[in-house]
Structure formats: structure tokens, C-alpha cells
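Listed next: structures, encoded as C-alpha cells.
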Structure P
Amino acid sequence: GPLDEGYFMYAEEMDWCYRMRQAGWGVFSLPTAKCAHWGGQSSAQVSRITPARLVAATHRFMKKHRGAVPAAAFRAGAGVLGIAKAAVFAALALAHHARRGYWRDKAVANLTLALEGFR
């Protein structure tokens with residue numbers, strides 16, 4: 001069937017491949033294929049919330065195909081991981097003045113991920 005339009009930019013191909021396999025179709029990769037990816041052009045406007053969107057999409061996939069309990073466990077794990085990573089990036093922002101903005105942005109992105117995880 002078609003891609004599930006309920007996903008925002010992430011996990012729709014994972015869902016599609018999963019559904020194709022469930023229907024008895026094969027899913028293959030072609031390692032010799034070449035593709036140009038222009039560094040997140042679709043997500044450039046949402047870089048700080050990208051990790052949270054990925055968590056939300058993966059949670060949707062888990063809930064749809066694995067059930068509420070595994071989905072809740074995934075979401076909680078993502079929240080804990082987001083807090084841990086945010087703490088590390090915040091410490092790096094304090095320690096490395098030259099790249100403070102870079103590390104601060106990573107900390108904020110992971111705090112956003114944590115909030116999504118515990119939503």
C-alpha cells in the first residue's frame with residue numbers, strides 16, 4: 001500500500017517496509033545504487049526538534065505494530081537518553097567556549113527529545 005501520511009518525515013519508509021514484509025513481499029537493498037542527499041534540506045527549519053520528531057515517529061511505529069507497552073517503554077527510554085545526552089552536551093557547552101553555540105544547540109535538541117519521550 002501507499003506510505004502512511006500520518007508520519008512527519010521520519011519512519012514512513014520503515015513502516016512501509018514492515019507492512020510489505022507482513023504482506024509477504026520482499027524488501028531488498030541495492031548497495032551499488034548511488035543517491036545524492038543534500039544535508040537535511042527538508043528538515044533544515046526544524047533542526048532543534050528533529051530528534052523529538054524522530055522519537056514521535058518511532059513511537060507511532062512501535063504502537064502501531066508492537067502495541068502500547070513496548071511503545072511506552074521506547075518513549076520512556078528515549079526520554080532518559082535525551083536527559084543524559086542533554087547533560088553531556090550542556091557540560092561541553094560550558095567547557096568549550098569556542099563551540100558553545102554548537103553544544104548548546106545539541107543540548108536543547110536533546111532536552112526537546114526528553115520532553116517528547118516523557119510526553
Structure Q
Amino acid sequence: MYNNVNAALNDAQYSQLEKFVRALSQRDSETLQTHFHLSDVVIAEVYERVEFYFDHATILSVPPRINCALQGPSIAVYDFGDGDLAVDCDLLGNGSPCDAYVHVLFEKDVLVYEYMKS
């Protein structure tokens with residue numbers, strides 16, 4: 001399954017993750033469609049998940065890269081061994097930890113949304 005559970009995101013991947021979560025927070029459908037290739041149906045489902053966990057005024061963000069899993073919130077990165085990564089990223093709501101996280105893949109350094117849950 002995973003080759004390395006201690007993998008890390010590079011700067012470009014972390015930047016994509018930040019951009020993705022910022023687009024979720026701002027309900028920026030255009031960015032989600034054009035940059036992350038999400039369909040209207042998937043975007044509607046993602047917005048439902050966001051609204052399940054957060055009120056509309058909550059600003060979503062990702063944890064700083066320097067946070068480690070021991071202190072949470074965290075970004076856990078799993079290396080498939082073929083250059084692709086799976087990422088579980090705890091979400092911050094107005095800068096504070098919450099129960100929700102997003103699971104994304106990096107396939108050839110391209111972020112692919114999988115799901116959001118707690």
C-alpha cells in the first residue's frame with residue numbers, strides 16, 4: 001500500500017493544498033473547476049461537507065508545515081512508492097483545529113480531491 005508514511009510535501013504541493021483549501025473556504029467554484037478539475041456535482045458535494053462542519057463565515061486553512069503529528073493539527077503524507085502521494089490534512093477553522101480533514105492525492109504533483117470527513 002504505502003511505501004513511506006513519513007513522506008513530506010514539497011513547496012509546490014503544499015502551495016497547491018493551501019490554494020485548494022482557500023478555494024473551499026471562499027466557495028471559489030471557478031478555481032475548483034479550472035485548477036483542480038472538479039465537476040459541478042463534486043463541487044456541490046464538497047460545499048455540503050464544508051457546511052456540515054463549518055458555518056459560512058468560517059475561514060478555512062491548512063496547518064503550518066512545521067506542525068508534526070504529535071502536536072496536531074497535522075498534514076500526514078503517505079508515499080505510494082511510485083511518485084504519487086496520499087495526504088490527510090487536518091483543517092483549521094478561523095485558525096483553530098477542528099474535527100474535519102481532507103484527503104487528497106498528488107498524482108504526478110497534481111492535486112486530486114478524494115473526500116472530506118472527520
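What follows is calculated from the coordinates using simple rules that are stated; it is not laboratory data. Note that this is a predicted model, so its numbers are computed, not measured. Cβ atoms are built from the backbone, for glycine too; each structure is taken alone.
Quick check on the output: 5.0 is distance in nm of label points 7 Å out along Cα→Cβ at positions 32 and 104, derived from one of P, Q. Which one produced it? It must be structure P, since only it matches.
If you work out distance in nm of label points 7 Å out along Cα→Cβ at positions 8 and 88 for P, Q, which one comes out largest?
Details: P: 2.6; Q: 2.1.
Going through P, Q one by one, distance in nm of label points 7 Å out along Cα→Cβ at positions 8 and 88 peaks for structure P.
Consider the structures P, Q: one of them gives 22, 18, 12 for semi-axes √(5λ) of the Cα gyration tensor in Å as calculated from the coordinates. Say which. Going label by label, the one that fits is Q.
If helix-only ellipticity at 222 nm (-39500 (n - 2.57) for each DSSP H run of 4 or more, over all residues; to 500) computes to -9000, which of P, Q did it come from? Value -9000 for helix-only ellipticity at 222 nm (-39500 (n - 2.57) for each DSSP H run of 4 or more, over all residues; to 500) corresponds to Q out of P, Q.
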